[in-house]
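Any read-out appearing in this document is the output of simple, stated calculations on the displayed coordinates, not a laboratory observation. On a predicted model such as this, the values are computed, not experimentally measured, just so you know. Cβ atoms are built from the backbone, for glycine too; each structure is taken alone.
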Structure 1
Amino acid sequence: MQGENMVWKGVIIEESLEDKSLLKLARIVGTSSSTLEAEEEKGSLHFHKVEVDDAAKNEFVDKAKRSIKNSWYIHICRGETMVVIFTGKVFEFTKAQKDKLEQARSYGLSIGILKEQLPTERLIIDPYA
């Protein structure tokens, strides 16, 4: 059954990838151009709204942690679960596990991601926010 709850949804910023072949493991369902919060000097970036089938999730996460540049992250969500992927490190937690979300945020800060750009609970509700 290929229903809504069998699909992980998230956002990949194309410029965050060392290896853009990661995009082939996801369905791009929309693309927009925008700047990052508090880093407008980086210019306009390409934000891809993506879907990843549950059956491909592990392959996607494994490739993503090897494909993303330092000081960036990718998130995917399904139901009340979020996966936050950094270079070589992955955090997976549910909406109720606020301590694990905080660990992901602390790690992001430690590698140079600005507080305004870190994952929040609202992404679990709206992965494309």
Structure 2
Amino acid sequence: MLRTQLKSKIHLARVTDANLQYEGSITVPEDLMREVDLWAGEKVLVVCRDNGERLETYAQPGPAGSGAVIINGPAARRIGTGDRITVMAFGQSEKPVEAKKVICNECNEVVRSERGVKKVSLPPARISF
């Protein structure tokens, strides 16, 4: 049985521009795409931390090292310049996939790189009176 699993994740990227007039897609610096094994034209899920929007589009490579993350086309009505986003791609496999993940700073530079999906530690339960 094929299972759909996270394979690529760029976390907390900052949108540097939102171009409503472009035909669509999200532009991501080529070096970030390489780091998480994201291909040009690959379908991605984009989630906005600031407003909760979620949308699907495709990745388009931008200049390596530019830090330019651009939301193109109608998606620019839902996610804007300055918003912090997560870009994810999924793959199908019969075996577990080790996801390639990066966490970005405000300038879209990689501050941490990880492999796999780790176990989450939960905060202590809240006590209600």
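Each of 1, 2 could give Cα extents along the principal axes in Å, for residues 8-71 alone, but the derived value 38, 24, 17 comes from 1.
The value -6000 for helix-only ellipticity at 222 nm (-39500 (n - 2.57) for each DSSP H run of 4 or more, over all residues; to 500) was derived from one model only; which of 1, 2 is it? Provide the component values of the computation, followed by the final result.
Values: 1: -6000; 2: -1000.
The correct label is 1.
Taking Rg/Rh (Cα atoms, Kirkwood Rh) as the measure, the highest value among 1, 2 is held by 2.
Where is relative contact order in percent (Cα under 8 Å, 6 or more apart) largest, in which of 1, 2? Display every interim value, and only then the final one.
Working: 1: 25; 2: 38.
Sorting by relative contact order in percent (Cα under 8 Å, 6 or more apart) in descending order puts 2 first.
Of structures 1, 2, which gives 1.02 when Rg/Rh (Cα atoms, Kirkwood Rh), for residues 40-79 alone is computed from the coordinates?
Values: 1: 1.02; 2: 0.96.
The value was obtained from structure 1.
In this comparison of 1, 2, the computed figure 3.2 for distance in nm of label points 7 Å out along Cα→Cβ at positions 64 and 96 is attributed to 2.
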